[in-house]
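These are the structures in question, set out in turn.
Here, each number is a calculation from the coordinates, and none is a lab measurement. Because the structure is a prediction, the values reported are computed rather than measured. Cβ atoms are built from the backbone, for glycine too; each structure is taken alone.
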Structure I
Amino acid sequence: MSHYLFDSAADQAIGRFAVLESCYDPVSRSRLELTGLTTGWRCLEIGGGSASLGDWLGEQVGPEGEVTVTEIEPHWAASRKRPDHVRLLRHDIVRDPLPGKDYDLVHARLVLLHLPERIEVLQRLVAALRPGGWLVLEEFDCGWTPVLAAPDEAAAALFDRVHTALLGLLEQAGADPLWGRRVVGAMAAAGLRQLAAITYAEAWPGGSTGIALHRHNTDQVADRLAASGVTIGELERFQALLQHPDFAVNSYPLISVRGRRPLENGKDLPR
C-alpha cells in the first residue's frame, strides 16, 4: 500500500492526475526545456503519475535517447501505449534502488513534498546524474492559497477551515506542505550549481478544471477529514463552493527549480 496520503491506486487518483496534466504539464514542459533537453538524452521521471510528462520526454529525446518513468502504482500509466525507448517501472523511490545512473536529466513533480525522507531521496537523485546533468524538482508551496473571491465571508472561512484540515492530514502523513519554498536551499546543500527557480500560479474560479483538484483530494480523504473534526455538512458545503461562479481561490504555486551537478574535474560548468 502507498505511504502517501493520496494513494495513487485510489479511484480519485485518475481525476487528480488529469487536473495536474491540464494545469501544470505545459508549465513543466517549458521548465524542462530550459535544461537544453534534446535528442539522445537519458532521462529519469520519478513518480510519473499517468506518465504524461514521461511520454513527452520520450518525444523530445527520440529513439536515440532513453526515458525511465517510475511510479509506485503504475496502473493508470500502464493503460497508455508508449514507444520502446520509454520504460515504465513500478518503483518506490524511498525503498527501492534507483533503476540506473549517469542520467542527463532527472525530474520529479510533487513527489518529495510527500516524503519524510525527502532529503535522503534528493541526495540519491543528485548522485544518479552524470557530471553536468540536470535535476529539476517541481513542488507546491501549499501555504499560499488565498481566497480571491467568495459569495460571503462565511464561504471564505469554510474553504480555509477545510483546506487547513487537509494540510494537517498531509503533515501527519509526513509531508511538508511548505516544501516548495525550501527546495532551492535543499538543492544547493546537495551540491547542485546553476540553480534557478520559477514560480507559477493562477486563479482557480469555481467550476474550473484546476479547482477540481480540491474536490478529488477531499473526496479521497473524506473519512479522515471527518475524524479531524470537519462535519459532513461542512464538507458538502465545501464541495458546492468549489462549483460556485462567485468563488475563486489562488492555485497552489508550483515552484520549479533546476540545478546542475558539477563536473568531476572541478571546472566551471558552461553558463
Structure II
Amino acid sequence: MERTSPERTGTRPADPLGRAMLAHHRDTPGRLTYRDGADVQDGSVAEFYFSSSESWESETIDLLERLTDYEPVLDVGCGAGKHLLWWADRGVDAVGVDASPNAVRTARARGLEDVFVGDMFDLPVETGAFGAVHAVGTQIGLGRSLAGIRELLADFARVTDDAGVAVVDNYDPTRLDEVFFGYRSDPRDGIAHRCFHLEFERETADGERYREVGRTLQFLLCSPERFREATTGTPWTVTDVLRTGAHYRAVLAKSDPEPDR
C-alpha cells in the first residue's frame, strides 16, 4: 500500500528534498528523483548534499576560502550543511538559511547550530549583518526572470555590509542543448529555462510505501553576459566568472559608490 503526500498537506508544504536529506542522515534512505513529465533523473542525495571536501572541485574550495575573508558568511540554501561544516572546521563565522525545515533539521543534527528556516526571497536578516553571501545550487535561477534575479541580488546586497561579496551559480544555455534535464528553450540570446519537480519515496517501518511530491520548480538559465544585465541597478559588479563546462560561478562585489557631487 502506498501513502502519497501531495504538494501541500494542510498548511505544511511538501518537502521531498528535505525529507531525503533527513532520511539519508538517519540511515533510512529512500529514493529522491527529479521528474519532468516522463523524464526522470536520480536526485543523488549523498553526492550532492553529503559529499566530503576531498571530492570537491578545487574551484569550490578556492571560493569558500575567498569568502572566509569576509565573515560572517550567510549560506543561502544551505541544505544539509556541507559547506557550513567546512567553514566550521576552520573556525569561520557562518550562518545557514534554507526554505526546507527538514534540511535545517538535518544540518542541526549534524552539529550546526546557526541554521534557520527562511525564504531567500524575503530573508529574515538584518540589513548589513553579513560580509558575504554564498548561494549555490543554481537557486538564483528561481528568480525566473532577469528582473526576478535582480530582486534577489538587491536583497543579498541589503543583508551584506558595504564591502560585501557574493557567490552565485547558474548554467549557461549557450553551452547546453535540449537533452539537458528539464530544458526549455527561449528565443532570446543567452536565455533558457528549466522545469522539474522532486519526488521522495521510501518504505515505512510498517512496510508501506511513502511518497512525497514537491511543487514544480522553474529556473531561469542565463549566460554570464545576461547575468551581468541582472546586476544593473544593484550595488553588485561581477568580478569573476569561473566555468566548468556549461556550469559557471559568478563572484560579485559591491560597486564603488559614486563620488559626492
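I, II: which one has mean projected area of the Cα convex hull in nm², for residues 100-187 alone, as calculated, at 7.6?
It traces back to II.
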- Task: Kindly point out which one of I, II the value -7000 was derived from, the read-out being helix-only ellipticity at 222 nm (-39500 (n - 2.57) for each DSSP H run of 4 or more, over all residues; to 500).
- Result: II
- If distance in nm of label points 7 Å out along Cα→Cβ at positions 44 and 124 comes out at 0.9 when worked out from the coordinates, which of I, II was used? I
